[in-house]
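Q: These are the structures, in structure tokens.
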Structure I
Amino acid sequence: MLIKVKVFPSSKKEGIVKKSEDSFEVKVKEKPERGLANKEVIRILSSYFKIPESKTRLVKGFKQRNKIFKIIKI
């Protein structure tokens, strides 16, 4: 399953908001440096979908706010 994620790095609070069936907004405290924010987004998405982090892949948007993730259901 592919999902669209808009990331808000350097936020005061962390969280995830479902905008539509395949669209989410994720707020992370990490800065967008050295992939730290991306790792945190993967952690939050994995927790939300209740899957291991290894089953969440960043497909597109490594350096943009708008990203596409692949969620591999078990």
Structure II
Amino acid sequence: MNTELQHLIKMINQIADNVAMGESAELAAAKVADHLCRFWALSMRKQVFDYVDTGGEELKPISRAAIIKLRSG
């Protein structure tokens, strides 16, 4: 795993932690997906999509759910 991907994983997990406070997992994942859609470049999202395809073991559950939601449109 390259340094850029490690940084992206760290960021998405931090976003998930911040958004998840007081929210259901489903709503938190939707908010994280919205954030990624609005503020992350497609190239950044693609790296995380590819990471999920290889297992995505370092993603927190809300982060993983957000990526799956974002990918499904």
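Q: Can you spot which of I, II the value 34 was calculated from, given it is relative contact order in percent (Cα under 8 Å, 6 or more apart)?
A: This figure was derived from I.
Q: Given that helix-only ellipticity at 222 nm (-39500 (n - 2.57) for each DSSP H run of 4 or more, over all residues; to 500), derived from a single structure, equals -25500, which label among I, II identifies that structure?
A: Going through each structure in turn, the value belongs to II.
Q: To which of I, II does the computed value 35, 53, 12 (P(r) over Cα pairs in 10 Å bins from 0, in percent, for residues 4-43 alone) belong?
A: I
Each reported figure results from applying straightforward, stated rules to the coordinates on display, with no laboratory input. If you're wondering where the values come from, they're calculated on a predicted model, not measured in any experiment.
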